[in-house]
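Take a look at these structures.
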Structure P
Amino acid sequence: MTDNEFLLEDRLQKIRQVIRKYGEENFYISFSGGKDSTVLSALIDMALPENKIPRVYANTGIELNMIRDFVYEMQKTDNRIIIVKPLIPIKPMLEQEGYPFKSKVHAHCVNLYQIGSDNKMVLGYLGKRPETWHSRTCPKILRYQFTEQNDLRISDKCCIRLKEEPLINYGKTNNKKIAILGTMRAEEGRRSNLQCLLFEGNKLKKFQPLAPVTKKWENWFIVEYDIEICDIYKPPYNFDRTGCKGCPFALHLQHELDVLEAFFPNERKQCEIIWKPVYEEYRRIGYRLKPKTD
């Protein structure tokens with residue numbers, strides 16, 4: 001048995017063990033239509049053939065069109081695909097809550113500062129209390145956002161409002177107590193210490209069977225078992241990962257926008273409209289985006 005096969009068997013056993021222990025009727029899959037959640041869904045089908053676990057997709061309105069269409073096409077032949085929508089459209093949500101900027105950690109700390117919190121996390125992020133933070137501190141170029149020089153409202157809440165809350169509401173409404181997510185430790189950042197099982201008290205709330213999986217293993221599994229994934233991951237588009245189109249959190253945002261410009265110019269224009277204040281600020285300070293040319 002190869003290392004890849006061993007990890008596959010380990011994950012299949014884990015899925016069977018957890019779902020049988022807590023009852024299939026209590027689970028739903030957080031299904032984005034992306035590569036990770038497609039692999040997750042295939043693994044669950046392999047571990048538990050004929051399972052009826054819902055695959056719940058939050059249609060935020062700013063998903064890449066190819067991903068959205070991939071999910072809707074799946075729904076035609078799989079009644080386990082459930083589509084939900086956020087309670088608030090993105091534009092008023094961003095105006096009320098604030099815009100994403102740099103990363104979820106950065107946006108969260110700026111938001112705490114803007115609402116007047118003296119949270120130790122903010123002090124640690126600014127390097128004023130290093131014992132409260134580990135390795136990540138605010139880049140010098142962005143420290144002005146913790147002063148009155150910054151008038152852009154910033155927050156990390158867009159993912160919560162647009163994706164997490166619709167899924168949580170689905171779970172509550174349909175008595176599905178445990179979410180299955182396709183998150184991996186290999187993605188680093190906040191996920192570097194990701195656990196397979198996440199409890200609140202003694203109640204299991206999240207099951208993350210892909211926690212120990214790597215992207216290399218995931219690609220092996222897709223090829224080995226001929227898993228159908230969205231074409232956006234294939235040539236000529238070659239997206240490595242997907243999410244909300246043009247998301248300012250994306251490390252390689254300029255590259256993503258260049259690809260959208262080449263293949264999906266209307267979606268590229270949509271990004272400029274949705275994220276206009278952030279993009280303007282990125283360009284003004286020379287961060288993450290090149291100057292715009294008309």
Structure Q
Amino acid sequence: MKSTCILLTDPGGINDQIIKKSIKKLKKNKLKKIYFIGDKSYFKNSYLISTKIEKIIFLNYKLNKNYFLYLTKITREALRLFKENKINSLINMPLNKKKFLKNKYCGFTEFFSDLFDGKKNVNMLLYNENFSVCPLTTHIKLSEVNKNISVIKLSKCIENLIHFYKEKIGKQIEICVLGLNPHAGMDFQIKTKDITVIKYVVDKFKKRGINIKGPLSADTAFNSVRKKIFIGMYHDQVLIPFKLVNKFNGINITIGKKLIRMSPDHGTGADVLKSKKNIVNQSFIKCIDFCEKIKC
């Protein structure tokens with residue numbers, strides 16, 4: 001039976017409030033065990049829930065001023081649980097990257113990959129059952145995108161997607177690869193990476209019988225999105241349409257490792273906490289749902 005762990009990361013946001021609002025789901029889900037990993041003095045609602053629901057186990061780790069060390073410790077504890085076959089998925093709650101990653105990593109995806117095995121072989125997938133996106137490059141400057149696009153990098157991204165959907169979802173997908181330049185480079189006389197990299201890689205996978213097309217002009221590619229996965233060359237190229245269409249009905253997944261890592265697809269919500277607006281837990285619920293459905 002499936003089990004997961006939840007990393008209680010940033011006490012400055014709405015993590016604890018999301019957990020509290022999701023108590024019904026935490027009670028009635030089909031998971032065998034749920035491990036909360038964090039500091040019980042900061043995440044009081046989460047700790048209280050763990051004392052009331054038998055399947056939830058709270059592993060207490062002290063949070064001091066060294067936020068990076070705290071994050072490293074609780075993530076390593078999750079990896080230990082995975083190596084001991086106690087969990088098959090991991091949910092990290094949203095965090096302030098500047099505070100917790102100390103500019104050592106551009107995002108949790110890269111931090112998790114390095115801690116897992118030190119290999120840079122992962123991709124960030126924004127997942128929804130009907131429409132998903134995968135940025136080839138993540139949190140880097142636009143001026144650096146072109147030089148970070150390569151045949152090896154794009155090929156690995158496509159392989160990760162094929163493996164994930166086949167082994168973890170059990171479905172075939174249509175992959176749409178966006179071009180980098182306007183109109184996928186058709187306006188330029190010299191060959192851009194739209195041709196030398198993207199078209200080359202797409203043609204290679206087509207010969208293998210993979211349902212893939214590209215490079216597609218990004219300005220019209222999203223006219224039809226149902227049951228498709230879009231690979232974008234940079235972060236906002238695909239995250240903007242994904243969030244416009246799915247809003248909170250999606251999750252952030254790291255693919256490329258044996259352990260599936262996911263998180264709610266939104267920020268820490270510190271502004272929501274200050275303004276006392278309604279807490280939206282839809283994306284967190286989607287994470288739990290995914291933990292239940294994922295193929296081991």
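No lab work stands behind these numbers, since they all come straight from the coordinates. Everything numeric in this text was worked out from a predicted model, so none of it was measured. Cβ atoms are built from the backbone, for glycine too; each structure is taken alone.
Annotations
- When Kirkwood radius over Cα pairs in Å is worked out for each of P, Q, structure P gives the greatest result.
- Origin of the value -10000, where helix-only ellipticity at 222 nm (-39500 (n - 2.57) for each DSSP H run of 4 or more, over all residues; to 500) was derived from one of P, Q: Q
- Structure (P, Q) behind the derived value 55, 28, 28 of Cα extents along the principal axes in Å, for residues 61-172 alone: P
- Set P, Q, criterion FRET efficiency 1/(1 + (r/R0)^6) of positions 13 and 213 (r between Cβ atoms, R0 = 25 Å, to 0.05): the highest-scoring structure is P.
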